[in-house]
Structure I
Amino acid sequence: MSEVSPLQKARAAYQPKLPPVLKKCGPFAKAVEGKPTQSVADQAKIKALFKDTYGLPAVEFKAGKPVPTKPINVAVILSGGQAPGGHNVISGLFDGLKALNPKNNLFGFLGGPSGLIDDEFIKLDKKIIDSYRNTGGFDMIRSGRTKLETEEQFKKVAANCKAHKISAIVIIGGDDSNTNACLLAQWMIENKTGVQVIGCPKTIDGDLKNQWIEVSFGFDTATKVYSEVIGNIMRDANSARKYWHFIKLMGRSASHIALECALQTQPNVCLISEEIAAKKTSLKEITDALTQVVVSRAENKMNFGVVLIPEGLIEFVPEMQDLISQLNDVLAKNSAGFEKQTTPDDKAAFVTKLLKKPAAKLLQSLPVFVRDQLLGDRDPHGNVQVSRIETEKLLISMVEANIKKLNAKGKKIKFSSQAHFFGYEGRCAAPSNFDADYCYSLGFTASALISAGKTGYMSSVRNISQPADKWIAGGIPLTMMMNMEHRHGKDVPVIRKALVELDGAPFKFFAKNRDKWAAGIDFTYPGPIQYFGPAEVADRVTKTLELEHK
């Protein structure tokens, strides 16, 4: 067994906070129902697909009295990419179930949804749970990206639940994982299995949110980790004064991470994908604007700076969005022919013939490394893996080309660059105090939803910009977040991603200050996550939450 660090020992002793109703009543809190709900879009289509779970009311937990409950067995899985705090969701769920009835059992299925299908699990006990409290990672039971969406898979899951007398499944995951949870919940009802399905909102990207899910867990910790390192780079840039650092930040579709890190660190430039899409800004216009900042700073003898770039930027640039959309459809319909091509050049030639002329011309104009990344392996949805596209290097190369042209006309602009991608560095960090508390509360709330007999619901903890003694626990129907999207060449129901709102307080604050940040050295150095100390340091929430709930 590996040696336990002093920090791990101290964190193991940390007791996460709970919303007051759960602290007082435990999982016996009463689920008070609100008004019927509807999906965010495509109401008729979503209702037709989820006849038994559509329109259910949101619930809020109020004071309740303990009642005797029969022992139950519950399954839990971690699904999708890692996010800080997953172990605390499981810890909160375990403690809540044991508070309901000490004879309740929690089974951790291994490797995500595939564990549910293949019947691979461990029985979680106090010793295991205690060794993982307040730790990062998903290594307690590991995670996986298998999709739960076919009749055959659902039958296997139901059979395994029946074999182990499991009456509820908790799926801890992001928008896609909870879409699968919604499908599974409906199937379990239609087939009269008696198995409840509860979801928990996980994703560091921050794109699983609404009025009831104010933030997905892991976002707080990950953005603090990234901001610390960005701050370190800013300090280095301000010391050496010779490099432009282009930093790509994780965030598959939304720019929440980039925006939050910008609010925490005040970079010279931060690109927001949603703004670029709204303004239909071209790749050339983006590059020209970046070049102008480089030139302006150089004229003030500042040949250095920091640029933040969201991972999914490339998909929001109009001409690139069109190219990627065409590529996704072309490769979905012609996968056999594409796979027969042996070299990158052959693959590019094969695809180019099937694209419309503007898209074909754009693909041919891109640097070879970007072209090959666009044509690389697809993600599980059949889409381009944007995390593999080195957007930061593409922008550097285009700015370099612009500077070279300017210098050829007599300018003397120095431009030396460094490229970075911060992604995996933040996914398994030890959770901040906020995420430790929030995740534990989500898990405990899931046990209360199970006790209340709910299925097809997501655990919800609200009012989280305030101290935990003002948090509100409840649950919302998964169908409430659904809409229809075009994937793999067909329309399918999915939970809609929440993008950065350009009329929201966080973006408005950023937009108000970015010109000042571009011109100077107003860098902020957040430092590492603080676990102990004054509340304003150790228990601070993200700038996003702070601005959204002022």
Structure II
Amino acid sequence: MDFNRESFINQVEEQSNWDIIIIGGGATGLGTAVDAASRGYKTLLLEQSDFAKGTSSRSTKLVHGGVRYLAQGNVSLVYEALHERELLLKNAAHLVKDQDFIIPVYSSFSKFKYFIGLKIYDLLAGKSNFKKSLFLSTAKVVKAIPGLKSEGLLGGIQYSDGQFDDARLALNLAQTAAAFGGVVLNYTRVTSLIKAGGSVCGLTFTDLETGKGYALNAKVVINATGVFVDEILKMDVPLGKAIVRPSQGAHIVLDRSFLDGDIALMIPKTSDGRVLFAVPWHGKVLVGTTDTPLDAHCLEPKPLAEEIDFILSTAGKFLRKAPSRNDVLAAFAGLRPLAAPAENTNNTKEISRSHKLLISQSGLITITGGKWTTYRRMAMDVVDKAIELGNLAAVKCKTQDIKIHGYLPALPTGELALYGADAHGIRALVKTDPQLGSLLHPDFNFIRAELIWMVREEMARTIEDVLSRRMRLLVLNARSAMTLAPIVADVLAQELGRNEHWIIEQVKGFNKLARQYMLFDSLA
């Protein structure tokens, strides 16, 4: 099946009856689409923006059990996540890799505590392909992370966890769902739920590109919209109580010289009792995250000044070269859809990280909470419930053994490694037109064929789609992304049949967005 927006719209126009309609194109929604489609159900997914536009492209890029959750005594959550971590490494090896971490220790007590804790982590992981933890001497820690301060250092605990590219995994999940016959659409906004006898039996949505409205029937409707779940729930019960309390996590990106190595740093206890990671990622260093409770949410959250200051000051206590605001190449924030507590609280430690499955009286299924690592398990639980509610023919979950789009049996290498098996298609484009092998810009390693591929085969519709979630440049270096924006706009316009006015508006809008990722007001 072609991964093509026009053909997907045509299918929607030809088919008004679906088994399962999923609202939300983040990790959970896309995982649910893969699960449902692979079981043979007629599956449609609708996303109001681009796939993974929200929380699912703004993570700390870790596929992990969660050392912090283990410290909190949440052993079952850690065990489940470590099992899912292993499956992701097996089924999406082109995007998920084993990443070494070091926890620096500055006292004999912490040395003992963290070593024992990580041995329990190893035990819960079982016979996985991730390395076991071990204690390192001070000299070995400094050699592994040259950018780390050595004053008072007594050594460190090295352990292994997973790292991935979140937005690209989301895209590959969408492609996987389509390969099983699912229909996935970006830039479609759900406008209402359709009911019969008090039960949800479908929905209406608008194609944001054309303005055309659609009304569809479904045996089951699934609300997987992350921090936006309450907006869909209010379509069902307008005066219903909110079930999500959003929490914001901010990140900054620095030059890789701040770590000066390939091993990640994990600071186990910051001044506010949380953890902080400094992780090599796509040639830069990603540092985060915070955990700030919010009362409101939006599609494009901004890091708060106090979050940036906290990350910089904490990193400065451990890194030889203390980072300043001027060193930040990009800063971004994501919102976590945490399950709202029974009573008001500003302590996000008291809010559950486990996912929750809720069934409204109308039969609307809502899934919320959880984390990227456990998306597959969340999806399985949702579809199992959908089978029961929708009286669908019972089919067992298959996703444990499904290879995600792009999978290759041998690990890919080179500039196109992130595309996995799709790298062959990009190279084939270059063979048909050698000009497509030229660089988009002399300062960047992206070739023109990649951009063509993103439009034709990955449903990229805007500059932001390309530079934020497919090339990842916006979240790596916002100023550099602005440099590429006009070039990307020109190619998009040619491919999508857009005019000069569209190009101007796209570049203008993207530059405004990119400035939000910078920690200064002007480009001077």
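Computed quantities for the displayed model
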quantity: Among I, II, which structure scores highest (criterion: relative contact order in percent (Cα under 8 Å, 6 or more apart)); calculated: I
quantity: helix-only ellipticity at 222 nm (-39500 (n - 2.57) for each DSSP H run of 4 or more, over all residues; to 500) derived as -13500 - corresponding label from I, II; calculated: I
quantity: FRET efficiency 1/(1 + (r/R0)^6) of positions 456 and 512 (r between Cβ atoms, R0 = 41 Å, to 0.05) from the coordinates reads 0.90; which among I, II; calculated: II
quantity: Comparison of I, II by distance in nm of label points 7 Å out along Cα→Cβ at positions 128 and 208 - largest value held by; calculated: II
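The numbers here are math on the coordinates, done by the rules we state, and not lab data. Owing to the predicted nature of the structure, the values given are computational and were not obtained by experimental measurement. Cβ atoms are built from the backbone, for glycine too; each structure is taken alone.
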